[in-house]
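Listed below are the structures to be examined.
Values in this text are rule-based calculations from the coordinates and carry no lab data. Remember, it's a predicted structure, so these values are computed and weren't measured experimentally. Cβ atoms are built from the backbone, for glycine too; each structure is taken alone.
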Structure I
Amino acid sequence: MKMSKTHKGDFMTTEIVTYPIIVTAAGEGVHVTIPDIAGGETQGEDFVDGVNRAMLLIGQVLSRQPHLPAPSKLNELTLPEHAQAVYVAVDLTMYRQRFPVKVAVPVELPAYLVEASAAHNLDLDKFTTAVLAARLDM
C-alpha cells in the first residue's frame, strides 16, 4: 500500500498521507491513538468522531514537519482489547493552507504605496497574501 500520494497541478502540489490509527472503546466514547506521532492521542464521542479528530490531529502536526514519519503497518500494531486499527488519509496541503507557517520575505515597495496603505489602514501582510493567493488560484 502506498502511504503518500503527490499530485502536481498548475500551481499547487497536493500531498495526501495515510497513517494507521487505533480506536478503542472507552466508556461512552472512544480513545484514539496515532502510533506514528509522539503524543498522538485524542478522543471522540463515537467511532466516526474519533476518526475525524485523529485526522485533524495528523493534519495539524504533520503539516508543519519537514520530514514525515514512516507509517506503521496494521499487522505490526499491538491492539488493546476492544480496539480496532484502521488507516486514515489526510490532505496535508489543506492543513498547510489553513494553518500556514509564515516566513519573512524582504519586499521593496515604493514609499508612496506604503504611505497610502498606512493611511487606509491596510495590513500589507494580509493584502499581499490575498493578492498572491488570488493570482495563483489558491
Structure II
Amino acid sequence: MLSDITSQILDSFVLQIRKKENQARLQRHLVDPTIKYILEKLSPYLLGGAVVLSLIVLLTLTMIFLIATFVSVFLKYALLAGIAYLVTLNASNNRLERNQVVLISFAITLIFALIDLYGGIFPGIMNAICNCPSQ
C-alpha cells in the first residue's frame, strides 16, 4: 500500500517535471541561481588557476630557451674537448695513460673556455682557420 502511494507520487512528480513551463520555472528559480552562486564562489580560484597556469607556461618557455642556449654553448666546448682529446691522444711520443689524456684535454678546454669567456677567442680561431669574415 505504501509502495503504491510512493509510486503514484513519483509518477505525478515526473509528469510535472516534464512540462515545459515547470522546467522553465525550475531553471529560473533553482538551476540558474545555483550556478550563479557556484561561479561567484569559484571565480577567485578560477582566476588564480589561470594566473598560475600562465606563469607555468611562461616559466616553461623560459626554461626551454635557457636549455637551448646552454646546449649550444655546451656543444661548442664538448667539441673542443673532443678535439683536444684526440690531438693529445695521437700526439707523437705520447706515453700518457688514457685518464691523463682526458685530464689534459679538459684542462685545455677549461683554459679555452675561460679565454673565450673573457676574450672571445673562438671568432679569432675561426677567422685564422677558414679566413671567414666576422659577423
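So Rg/Rh (Cα atoms, Kirkwood Rh), computed for just one structure, reads 1.15; which one of I, II is that?
This value belongs to structure I.
Could you figure out which one of I, II the value 0.05 for FRET efficiency 1/(1 + (r/R0)^6) of positions 19 and 67 (r between Cβ atoms, R0 = 35 Å, to 0.05) was computed from?
II
Of the structures labelled I, II, which one yields 3.7 when distance in nm of label points 7 Å out along Cα→Cβ at positions 27 and 75 is computed from its coordinates?
Matching structure: I.
If distance in nm of label points 7 Å out along Cα→Cβ at positions 59 and 91 is computed to be 4.7, which of I, II is the source?
Numbers: I: 0.8; II: 4.7.
Computing distance in nm of label points 7 Å out along Cα→Cβ at positions 59 and 91 on every structure in I, II gives 4.7 only for II.
To which of I, II does the computed value -29500 (helix-only ellipticity at 222 nm (-39500 (n - 2.57) for each DSSP H run of 4 or more, over all residues; to 500)) belong?
II
Relative contact order in percent (Cα under 8 Å, 6 or more apart) computed as 13: which structure among I, II?
Source structure for this number: II.
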